[in-house]
Structure I
Amino acid sequence: MDALSEDLELLPATRRALRHRIAVAQSEGRAPSLVAAVVRGGEVVWEGSRTSVEGHGPDGNVQYRIGSITKTFTAVLVLRLRDEGLLDLSDPLEKHLPGTGVGEVTVAQLLAHAGGLAAETPGAWWERSPAALRPELADVLGEEPFKHVPGRRFHYSNPGYTLLGSLVEALRGKPWEEVLRAEVLEPLGLDRTSGQPRAPHAGGWAVHPWADVMMPEPLEDLGLMAPAGQLWSTTNDLARFAGFLLRGDDRVLSAETVREMRTSAVPSEPGIAESGYGFGLQLATDGTRRLVGHGGSLPGFVAGLWLSEADDVAAVVLANCTSGVPPMTVAGDLVRIVAEAEPRFPEPWRPFEEADRVPLELCGPWYWGTSANVVRLRADGSLELGPVGATGRAARFRAESDGTWTGLTGYYAGETLRAVRREDGSVSHLDLASFVFTREPYDPEAPVPGGVDPQGWRGIG
């Protein structure tokens, strides 16, 4: 076993802390059973469970219903369609799924819950009533489908993901679950994830809020609402899915596209500043740690899958109770325990491999007006621009074939960085989104907007 493989194994104290956290969650949440897993470096490094049944505990192969984590799977299918060129995220729904009555909503707005649609379906609570009550999309949307102007704000919408599932079916010409199995589940090896429960699986329970008694919850097929919450899965499968959400898999989605899923696509919900939503993924903060994932609940079950990209740690928590266990909190705590007890080792420093292409003339200090910045070349060929002090605009840039650089992050994302050269080929200045960066503050030899005082720098006298 090499050193990196050894580093994946958790220390006994860390494992005990994880066991203690889920023991508290199961006891205080009064869950009939709870099962959890932690992923680090793409591998499951810890599994645990607690149960009310003496001498018995679920393992990573037992299915639980995962509720709205299903939405993340549906989003993956939609982004596959985009990457294949079959749709654009700015397309109105009407272009691909006509006749819904909400066709002006865009695909991106639906993915990010920004379409202004109602949170739930009209009529009986859809999670506890037969799908036969909603045989058509009109039954899912109702007579007044909009609660807000599309694109104005985040408003979580289960019917919105029903529309995305129907969009997948319309463009693939096959049922949503069949497409999901062929294009996501089978390539990723998620053979214990399914639309209907398959043994061994947990039963769903409602625990009385004021007494230690419980009753079984009804199990309904969600019909058209399936893309919003139908799936059953296991901690083993969801751990593997978490690895995919961190790294991508070119058989399903590229690393670049899953990074797009993890990027905020809509403003936070008013009053909840720490929340946000990407494409099929919830965004949250735990102190200074940024978490990405999704929670899920259906009568009898709660679920959470959360990951920290910076720490390369993910956690999955599944329980078979209608309420009581906060899966996001518990999963986030499992991530934090590992990340803080056993911080991630940085990648070894390596020099830039293509020495003949090193743009050293761009590296070093530059000044935007009087603000000191520095440009660094990284081993992956990207440029980093950042302030010398504690505050300022920082960004990373990708090299383009024409000699320019495109911003990937921060304020300058999507903007072009260009080295402007003198007649002798030397670099005069950097041009970035109309800003001129010079080798000295307000260089009189550079085309600084507004010009430079001919008397130059001087004292107060």
Structure II
Amino acid sequence: MLASTDTSLLSRLATEQSAKRVPSLVAAVVRDGELAWSGARGRIDGELPDNDTQYRLGSITKSLVATLVMRLRDEGRLDLNEPLDKHLPGTAFGSSTIAQLLSHTGGLTAESPGSWWERSPGGDWPAFEASLTPETIKNRPGSRFHYSNVGYGVLGELVARQRGMRWLDALREEILTPLGMTRTTPHPEGRHALGWAVHPFADVLLPEPTPDAGAMAPAGQLWSTVNDLARWTAFVGGDTREVLHPDTVAEMRAVATVDDADAWTAGYGLGFQLLRHNGKRLAGHSGSMPGFLACTLVDENTGTGALALANTTSGPAIMALTVDLISIADEREPRLPAEWQPGEVDLGLLELTGLWHWGPTPYHLRLIPGGMLDLSPVDNGRASRFRSLGKDKWLGLDGYYAGETLRVGRTADGTPHYLDLATFIFTRTPYDPSAPIPGGVDDTGWR
């Protein structure tokens, strides 16, 4: 990035580290799937941490576990709307669906019963499951967002059952190795930061424990580096390298529930935290464990992302810092839109394009890149994109018509005559009497 941008980014990082008294703080900006900038402040063993120094990720681990679950879904091994009991029978909360566990709407308690799990050695699955009595259900499944570390411990066991191996082994085989995240591990390896608590009223430190969380490990066990987390940030932004289809990652980024319904600035998808900030739509996850804070976010529209890692239990506003790094990068070096160029299209689809009417409301149907259709009202209203399912059949991808089917009705000579979209009939002229319009068209016509 430009020298002036570099200075602004480093200034923001340095201010946070100094003002919030952080033993060490590293951060980076990601663009076009690559590390565009990185910086560090503070010391580890007397030296600046580098991009290969490990920090604990905390709950960013959840996003990787969610990706394993979505791979199972894409393979047809499970359905997100199925109750947990179908694949992991015997729990006290088997009626909660897999999607609800992914989105923290399953009704489960936030923390596992017993001692503070983040600071205590964790037990195995049988011991964990035995502790999850009916009293651990705190809300009606699906009724509200209630963040649950327990739910992700359960999802880790679901992955293990489906794959016939530990969730960590599945993670390494299916995600970490394909993405080149060789320095993401369940325990620190090589150069790493120690976790500290900073005294609130004096400049002294207390070391924090980092036990193995056992069955709760899928909620926050992993350690990683700037380099590896940059690769993961690019993945969340859509550079998936065949680990998942980009459409599946987009589905994970879609809003499943909101945390502040009145304002809707914070929400949750399927394994991703979601933020709306100054017109930006950001997806990723934050993380905290005793001695560590972490965050990764990416703007799904521009592809600009950022990350931050700190070895302190509290102090820095790690999510606000990450948001600010994205904003600084985009404000000082705005992304230029890609040049428009003519593209190769199926010329046979041109006859579908142009003006259509839903009743009296005019819509435009356009061909867009990727061989898709865009159906948008001339003024305000319901707009959606569609992907081909074969001859004259299209699947809605977003907006009001997401998941709905658009079918093309033709005349005897093959001319497109009307569109049937979820029972709504679109015609070339308003209420064309020759089209099969439900309710019919008054014989006396317009008057």
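Some points to look at:
- Ranking I, II by distance in nm of label points 7 Å out along Cα→Cβ at positions 232 and 256, the structure that comes out highest: I
- Which entry (I, II) yields the derived value 3.2 for distance in nm of label points 7 Å out along Cα→Cβ at positions 160 and 192: I
- With mean count of other Cβ atoms within 10 Å over residues 168-175 derived as 18.2, matching label from I, II: II
Throughout, read-outs are computed from the coordinates displayed, never taken from laboratory work. Since the model is a prediction, treat every value here as computed from it, not as a measurement. Cβ atoms are built from the backbone, for glycine too; each structure is taken alone.
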